[in-house]
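Structures follow.
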Structure I
Amino acid sequence: MFLFDWSKIYQESDGNVTEVLRIFRMLVHKQVPKNTYDPIYKYSQKNFVGESYMLHPDVLLYHSHKYYYKEMAQYIALCSMRPYALYTINNATTLDTLLVPVLSPEEIINENRLLRVEGSKIRFLYEEVNPTEIH
């Protein structure tokens with residue numbers, strides 16, 4: 001399980017999806033900057049730990065070549081909206097559409113190949129997989 005703070009990642013990246021994924025990749029892979037000119041250097045001293053969670057961020061990054069950066073950033077943002085308490089109680093990996101603070105979450109979700117809507121729940125493509133089957 002990977003814990004992160006979406007609001008800190010979003011704030012540090014200024015909403016730039018390329019920078020969001022750079023920070024996310026740095027955190028997941030525990031990358032260390034090579035020198036002060038490395039693009040991740042400015043993020044390496046920041047603390048991005050929080051209560052947002054993802055079960056298989058490594059699988060998402062492994063398959064990142066198949067998706068647009070915007071789709072992946074939306075996926076990460078929506079993952080961060082899931083209540084961690086629900087996961088600890090009953091292993092729920094879905095998100096209720098009522099918790100999405102967008103006027104029309106269906107538009108975003110229907111355009112994103114990483115997400116599916118089933119009833120009032122949003123399902124995440126790489127959250128319910130066994131990582132050994134994917135790699």
Structure II
Amino acid sequence: MALPASSEARVYRRCAFQRHEEARILLKATKTTGAVYLAGYGIECILKALVLTAVPEGERIEIMKSFRGGKAHEYEWLRSLYLTKGGARFPPEITRHFTLANDWSTDLRYMPRSVRPEEAEAFLEASESIIQWADGKL
């Protein structure tokens with residue numbers, strides 16, 4: 001895919017792909033909670049890249065500031081922001097993946113139990129679909 005014109009969006013895009021790759025490595029090593037945690041960050045990063053691509057250059061600094069704090073980890077907030085700024089609607093298949101992944105939270109970092117392998121695999125498949133779709137919109 002073509003790289004986004006916004007340098008800020010390019011950074012988030014690169015991070016999305018790196019976190020997803022790291023998640024795959026953890027999943028292979030049966031570190032399922034860490035895999036889901038990093039894959040979730042991949043989704044968050046690609047959503048932020050989408051938002052930054054949708055806003056005019058003059059608004060990017062203010063948008064970047066809004067990426068701090070708890071709400072900046074919320075997929076629904078990021079999706080709404082993207083749509084509000086004129087972004088493309090999510091197609092039905094991506095909406096299904098998004099719904100599966102939408103339970104993700106940074107609270108996973110405090111979860112001592114392992115995510116079941118089949119749940120982790122489904123989450124990573126959803127995250128990959130979301131990232132690939134979003135990459136095509138950048």
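Please treat every number below as a calculation from the coordinates, not as lab data. The model shown is predicted, which means the values in this text are computed figures rather than measured ones. Cβ atoms are built from the backbone, for glycine too; each structure is taken alone.
If helix-only ellipticity at 222 nm (-39500 (n - 2.57) for each DSSP H run of 4 or more, over all residues; to 500) computes to -11500, which of I, II did it come from? Going through each structure in turn, the value belongs to I.
Given that Cα extents along the principal axes in Å, derived from a single structure, equals 48, 35, 30, which label among I, II identifies that structure? Source structure for this number: I.
Name the one structure among I, II that relative contact order in percent (Cα under 8 Å, 6 or more apart) of 24 was derived from. The structure behind it is I. State the single structure among I, II that was used to calculate mean count of other Cβ atoms within 10 Å over residues 39-46, giving 25.4. Among I, II, the structure yielding 25.4 for mean count of other Cβ atoms within 10 Å over residues 39-46 is II.
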